[in-house]
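Student: Input: structures, listed below.
A short reminder: the numbers here are calculations on the coordinates, not readings from a lab. This structure is a prediction, so every number in the text was calculated from the model and none was measured. Cβ atoms are built from the backbone, for glycine too; each structure is taken alone.
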Structure P
Amino acid sequence: MSHTFHIPVLGLGFSVDTPLKVARYGISSVMSIVDDELTERMREYHCRQNNLPYEPIHKHEADHRAKRITAYLNLVKQLADAQFEDLKKQEFKAGTDITRYFELLPDTSQLKQGYDLMMEFPEGDGKTIFENILRKKMIQGAIDVNIMAKVDKMNFDADGHYYGDEYTDAIAALRGFANSDLSSSVVLSAGMNPKLYSYLEHCADFFPDQDGNIKKKVILKVSDFRSAFIQAKFLAKKGLWVSEFRIESGLNCGGHAFATEGYLLGPILEEFKLRRASMQTELFDMMRNALTAKSIDMDAAPKQRITVQGGIGTAEENNFLMSYYQLDGTGWGSPFLLVPEATNVDKHTLAKLATSTEDDYYTSNASPLGVLFNNFRGSTIEDLRLQRIDKGRPGSPCTKKFLLTNTEFTEKPICTASREYQRLKIAELDSQVITSSETYEHKLAEITEKICLCEGLCASAYLKYDIIKPKESTAVAVCPGPNLAYFDKVYSLDQMTGHIYGKINLLQHTQRPHLFLKELQLYTQYWLNDMKRNIAELTDKKKVQLHKFKEQLLSGISYYQNLFQDNQMLLAELDNYLNQLKESLSPTYQL
């Protein structure tokens, strides 16, 4: 790969066409394919922009969701490939994209070193030969896709008949990717979905060809070793290989936050480092046995990458993670929301993000999925939510229906952010005998906190490209990780890439905690909040859970004390934080 970092999926619309902005420079990125309406509208937009014919794929067509996704991914590949081929034909002179390609590379890259050497050559046939060698060695950035495994709504026809498991949202999206021309990876996130994972077995491109090459690869986004190994074994027994484990901090990340049971990122990475080789051997044995049963020969294990993302903010942190934990790459997500060349952030939201502070970032229960959600106080969707409450009409009109999960009041699932659900839930609340107004207001706030992510996470792209429809909501939901608070400007692609590789320092005058300490702070606060919510009625089960969480935190702290023992500045920062931590928790919680 040309670069050692990738741009992870960012919401729905923020990175939906990022490959068209960065793939030609060798930078890999991930697009969400959760929303087929979004991919269809983006296909229309990019066809119009490139004077290509556009034939709409309507919702009434059979398997429309998969077909829309396939058509969009094929278009993105077509355009990105053309960009890359045009770039490779350019002259090596100042201001061209081909020179930008090489100048964006890290100084440690052999390709970059070759470029620097070539630039010192005198003009002539020798330099021309050198230039052509470099052109042949250039690599385009990967065009990967993301599927949230458990966002897998069942679908019915107009008469209420179930279409079948093959047409659930996640499986249809996977089929859309499988049928595309892409040779890239699907990132499966948000937990294991056995039906979805089993469907991979029906897609030939996920298996090795006669030369051992896998056209479409599987990447698992995971938050701990145990769950990663369980998921990978499930796939290996079907002859499917996990080409990358993409480890993400449970809380120091953007989007949905899946808190582990107190397992911190450092110890998690240590376990992957220590058990990587034995895991790969065990997985390959399982895979080879399954392939033999399918009459497929595989002599050597395919390459298996391990990367990390979530909260990385400096070149020093990036380099330490790569070298100490022997990683193959890192992911930089939220900071790229401040890079208009790479992502789709509307002007209003961009200005808010660029001037934000630590207090503007918080985890909330705003997601209809019932999972913690990284929220931003400056988002316009929060303004809209409050306006609707003030007007006595809390909740959103549910138009896209991707997050239908609740059956408390209805036979068919509905969304907890919808006006229908919140009306029914508030009526239930009003029917209860609640003597404390404070308790009532708290329960009411819990109901009305949910926001429409289906519309909110797409709106920014529609606004940026000026393709918002009449009467369509312009309210933007944005879900950056808390790390974004330390970046305070709008940046160019060159600046952000240079920052990642240590060529420049965008945070030179910024006070910012080490990513491990920031995550420790987030986990400690999470534990405290959980304890406070349950302390009045602490069940035995919850007590065990809280105790286990606390023990894992203490184990992680001990790990960091040992890890940082030769770094006096960082050790002092950790010790100072620990003293504050103990004071805040004692004697009530006895940590």
Structure Q
Amino acid sequence: MTEPEAGRRRRRRPRQRVIPLESVPAQRMRWVFGLLCLGLIGLMGRMAWLQVMQSSTLEARARSVQTQRTDPLGTRRPIVDRAGRLVALDEERFRLWAHPNNFRFPGDDPSVVRQPLDLARRLSGLLALPMADLVQRMGDRPSGIRLAEGLDPETASEVRRLGISGLDLEAYSHRVYPQGNLFANVVGFLNLEREPQAGLEQSRDRDLQRHEQSRSLRRGADGTPLPDNLSPGIFFGDDLRLQLTLDARLQDLAAKALAAQVNEWNAKKGVAIVMDVRNGELLALASTPTYDPNRYWDFPPALFREWSVQDLYEPGSTFKPINLAIALQEKVIGPNDTVNDIGQLQIGGWPIFNHDKGANGVIDFATVLQVSSNVGMVQAMRNLQPLRYWQWLSKLGLESKPDTDLPGAVAGQLKTREQFTTQPIEPATAAFGQGFSLTPLKLVQLHALLANGGRMVSPHITRGLRSGDGLARRNPILGQPLIRPEVTRTVLAWMESVVEKGSGKGARTPGYRIGGKTGTAQKALNGVYVPGAKICSFVATLPIEDPRYVVLVVVDEPQGRNAYGSTVAVPVAKKIIDGLLVIEKIPPSGGHTAHQPARQPAAALDGDPDGAPAPAG
């Protein structure tokens, strides 16, 4: 570029306009300053208003945003057996609610509302329900439709993962009985409204309810729990469990053996009880028929009651050892005494005879039990004054409700003092276990009294509430002494002879000393004996040298001419005894000659294979 050209460009540039500075009027500055001061004063006033006058309201609003509140589901404590196996527990389940007027899939435009069929396609496989059923359930209702019930947490999580708008999951507690029908007769169940209906669920309802409270926890913006304002025990969990004395293994064995025998003999029902004679703990209480508490609606309500503690029956010959203990205690008979069994007696104009209507001659009391002589029992008990006899039966609690934690336990029935003392037939029939009634549970308690040396212990099935993994020990030995120990030892020796030589031979176990007594009693209904109806039973005590357990089996109305305690009840007791010896690790009886297993059934109508008299009672 030449110098003339550069000069011309410089000449073409416009000159910049210079604006002269003018002073601002003082009045304007005062107005601006005043406006700024007013704004600052308003801002300060607003801050003071918020922090002084509205601080509590705003703080509460902030707390509600920051605080997560969890309401309790109303869970119940679990129930476990004596070894900690779960019998009943609460599980979290979910209800799925549908609101068709708000169905949207992730990514849908807010104005779009999906049809129920679209939702059914997504949920059908997940819920294992046909699409047609889901569409039918939703119908044309706009909202509040219960689409599914009882969803497990995994399925509920999958539903949430779908992210579908218009679906709500409601959590609730559901009672589950993992053992099925095994403990239904004693544990009971909850209905769909979680109201206890039977068993321990009802009788121990308050103990089984967890002590829960609403839980509030403040969290920061990132979800981190804030340490302030935490109430004491907010993270504490109620881990108490109700522990039973029952053993699931023995309960299962007893239930299967009992059910098989009831079916074989076409009987109405049956019960098997195993009791620790030292403290009254029940190791097994199985009855049949029973029900599944998980599906209680499929069963008749009559099965919801445990008949072994609520129904009365006449025990028959299984009560004879109790009577002999009373006679020995009162010293109206001696351990070496004998009676003359002539086969039949007339008492107050009524004939009394043995089950086979035969006479056994002069026999001792061990033989009286072996042949189950009714006549021999009447002759033994007639030495005892009727009033004293009645007082003993009353003292043993025949007409009192047993002291037990089993729900629904009832008292037995005994004739009035006047009837018993003025009508000779009453003490006579009572001598061989008829004319009064009790429950199977009461009979077990009385035989435990013979086994433990004369103490009346309380039968029970719970050990109490326990925390954590610890299990309770056996309860201490208690019980009111009623009968002298030497008396009970004598009666147990006589009962052992029944298993050795009499109708209880089917319960013999090599290496073990076992005592027992069979019973085949007429069945009474409303005070009248039902023709042809009978109750077959067997009670065993083991081991005789150091008694620890009583086993009772009762079968109601078995069908067949050969239905006796020895043929119906003894086989069930034998299976239970064999399992009990293994489960409780009971060592063989020291110094006792083991018997060889019986080669034939224990007894038949016309006598057993070893020449012992026919099964009695």
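Student: Compare distance in nm of label points 7 Å out along Cα→Cβ at positions 189 and 437 across structures P, Q and report the one with the greatest value.
Tutor: Max of distance in nm of label points 7 Å out along Cα→Cβ at positions 189 and 437: P.
Student: Continuing with the same structure: Given a computed value of 0.70 for FRET efficiency 1/(1 + (r/R0)^6) of positions 37 and 253 (r between Cβ atoms, R0 = 30 Å, to 0.05), which structure among P, Q does it belong to?
Tutor: P
Student: Of the structures labelled P, Q, one was used to calculate helix-only ellipticity at 222 nm (-39500 (n - 2.57) for each DSSP H run of 4 or more, over all residues; to 500), giving -14500. Name it.
Tutor: P
Student: When percent of Cα pairs over 47 Å apart is calculated, the result is 40; to which of the structures P, Q does this value belong?
Tutor: Derived from Q, not from the others.
Student: Which structure, out of P, Q, was percent of Cα pairs over 17 Å apart, for residues 501-564 alone derived from, given a value of 55?
Tutor: P
Student: Suppose you compute mean count of other Cβ atoms within 10 Å over residues 141-148 for every structure in P, Q: which one lands on 24.5?
Tutor: So the calculation was done on P.
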